[in-house]
1. Could you tell me which structure in I, II was used to calculate distance in nm of label points 7 Å out along Cα→Cβ at positions 24 and 56 as 3.5?
2. Suppose you compute log10 I(q)/I(0) by the Debye sum over Cα atoms at q = 0.19 Å⁻¹ for every structure in I, II: which one lands on -1.21?
3. When helix-only ellipticity at 222 nm (-39500 (n - 2.57) for each DSSP H run of 4 or more, over all residues; to 500) is calculated, the result is -25500; to which of the structures I, II does this value belong?
4. For distance in nm of label points 7 Å out along Cα→Cβ at positions 88 and 120, find whichever of I, II sits highest and give me its label.
5. Of the structures labelled I, II, one was used to calculate mean count of other Cβ atoms within 10 Å over residues 48-55, giving 26.4. Name it.
6. I, II: which one has relative contact order in percent (Cα under 8 Å, 6 or more apart), as calculated, at 35?
7. On distance in nm of label points 7 Å out along Cα→Cβ at positions 8 and 80, which of the structures labelled I, II is highest?
8. Between structures I, II, where is mean count of other Cβ atoms within 10 Å over residues 32-39 highest?
Structure I
Amino acid sequence: MLKRHFLWILYGLFIALAVIFKNDEALFVSGGPYPYGKPILWLVLGLFLLYSLHCHLKEDFFKTMSITGKYYWTKQIGIDLYLGVALSIAVIYLNEGSLLLVGLWLVPLILFANLATLLYFAMNYDAIIRHFI
């Protein structure tokens, strides 16, 4: 059981640590000029997480990837996904200004991709938006 659910246990631990060590920004409510973006990000993260858990219950990720990994489109989708992750890493660096914090987010971003990206963006929504105003 631990082997099958290990990544989800790790993701849960990652969420707990991210929330414990988050900045002073309110977790679910935005105090900035575009306040509806933050709850929308949390909603998107919640729905994506639920769908990911549904997929986990239906199919084994590693078995599926071993079957589909040989296809060019699977490789293209993977490259596309991790180009987005690289852009997220750049946004985290620009927002935090710290290679240490980027390093702390790097492993979760590589392992969980958009599940980690959406969490970071939702938790730091106001700080990110301030860079664009």
Structure II
Amino acid sequence: MVSRGTWSPVRNRDEWMGRRDAGRAHLKTTRDALIVADECDDARLIVHGAILSAIAYGDAVTIKLAGIKNGKDHQRLPDTVRQALGNRASQQELTRLRNLLGRKDESACGHRALTLREAHTAVDQAGTFALWAELELGRG
């Protein structure tokens, strides 16, 4: 059984499109940033953009498919996705989302510079999550 998350009902289910579009935009921006980044650059903003993409896609899935949205605690988003999709929720993608969200604070306000390699990994993970989310959105 899934524990009660921090989600709430959505009045306008068409909100999912804006969230999906934001996910696409964040992902495109992070991919573009990787092209121009140098090895010595601090890649925190690229990693953070990848995480924001995954959050937006997660919200799009929960809003479209279940009419619910996550609350203020982004760490609970995987629980909300699980609630929205039930047994159809991919454990692999929920783990991928948890891993990305686990880097949110570090990428937003951490004290350590993040490497270009870490940014590539985050963008790849966000891209894989986005592909899965787009498939789920197409089913709904």
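1. Computing distance in nm of label points 7 Å out along Cα→Cβ at positions 24 and 56 on every structure in I, II gives 3.5 only for I.
2. I
3. Of the options listed, only I reproduces it.
4. II
5. II
6. Value 35 for relative contact order in percent (Cα under 8 Å, 6 or more apart) corresponds to II out of I, II.
7. I
8. Top value of mean count of other Cβ atoms within 10 Å over residues 32-39 goes to structure I.
Every number in this text was worked out from the coordinates using simple rules, so none of it is lab data. Only a predicted model underlies this, so the values are computations on that prediction, with no experimental measurement involved. Cβ atoms are built from the backbone, for glycine too; each structure is taken alone.
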